[in-house]
Structure 1
């Protein structure tokens, strides 16, 4: 890159017709299904916010800066697709919608925890290998596949956690704890590397006066923090659910004993 940071237009929008069409079609399909199945407003808001995050990640200046300037924005884009949008999309589905989707054997298979967690981890590790990451940046068709992998991995991972009845609280706690400990090294390796590990960004213009190494460390730290916060929040809510169920069970037993 020969552009200096001061000459770089960070506010340029990117138009990707395939992703734009996909967002519009899925939005139209969901609104129709939500009307037919009487989805409550909060679920509609969740799904549409999930689609909005996908659109912001791939059709806004975030995409432009991620492709042509800073690794930290590319990592932000990855977490938007894998960690932020998928849980909102899953929460947007009513139990009836989820049950209808799970009539397809392949969908129930890929959202089974035994497949979903390894798939999610494999995407995080393989895509962030420098050679794979660099290939995607140099070949935009491969980058599109990477984005699709992040989104589908996130959907598979969050489905058994958020769809009612798929997992009991205790297995869910184990699942979330395993995700936290097994995924953490990816962001930490990026943040703590002594040198830059993605040469593509060594010569691109960097905003805010950051060096390529500072940019890499910032991206790794933010990725580690956001993933930890999301998993911790869901873990805590699940633990509360388990504790509440134990209390109800104890109250029922006490009532039967007293009777």
Structure 2
């Protein structure tokens, strides 16, 4: 059983919303549910095209896949999206250089499967907040190499440079994660329009202070805008309700 709510917002600085969310609590292909956040990049409307086209392709590929292995299903879908975006860009100069991040998730009983390309994120929020995905960004690479501390990274001038995106290269490398969910865990999927405006602890406090899933999403977007709203904001919240499932 799942309870979900999603929301996107253009923010206060952008003229176009290039963030896309997709949620299905019902089965698509061999996956019992599917959730996607994509944050497009590219001039004019190219970023919007990339994120929308990627999500449409991923959903279609999952739906048509006869593969049973979850990782293979999702990897193939993301690789197909990468191929299709690059093909579209090769046919239209206005779309040249476009790409998109993507976080894809599915819940099966008390297990959460996650795929990630780029710097959109998935968190588990309960009494604590834990980032499950790993950013594919220049700043994150600098942190891992020991050249930058996390507190300084927040305002680093290269913070928005990502090192992986769907459509950026001929092949795409996808990270996969598997998480065992516990009772009262909440799943948050979001674009960097949220995480660049709010610290992780602020996100945790907002999510735990609200009465229901709708208020959690709305308050997160509201807080990101109040802190500057410098980018589009995408949020999906999933409450697996696994305390009703015998573990």
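Miscellaneous remarks
- Comparison across structures 1, 2 (criterion: relative contact order in percent (Cα under 8 Å, 6 or more apart)) gives the highest value for 2.
- Origin of the derived value -10000 (helix-only ellipticity at 222 nm (-39500 (n - 2.57) for each DSSP H run of 4 or more, over all residues; to 500); candidates 1, 2): 2
- Calculated for structures 1, 2, distance in nm of label points 7 Å out along Cα→Cβ at positions 38 and 118 is largest in 1.
- Structure responsible for 15.4, 44, with Rg and Dmax of the Cα atoms in Å, for residues 62-181 alone calculated and labels 1, 2 on offer: 1
- Structures 1, 2, by distance in nm of label points 7 Å out along Cα→Cβ at positions 22 and 166: label with the highest value: 1
- Structure responsible for 22.2, with mean count of other Cβ atoms within 10 Å over residues 30-37 calculated and labels 1, 2 on offer: 2
- Among 1, 2, structure where Cα Rg over 2.2 N^0.38 Å as derived comes to 1.14: 1
Rule-based calculations on the coordinates, nothing more; no lab input. On a predicted model such as this, the values are computed, not experimentally measured, just so you know. Cβ atoms are built from the backbone, for glycine too; each structure is taken alone.
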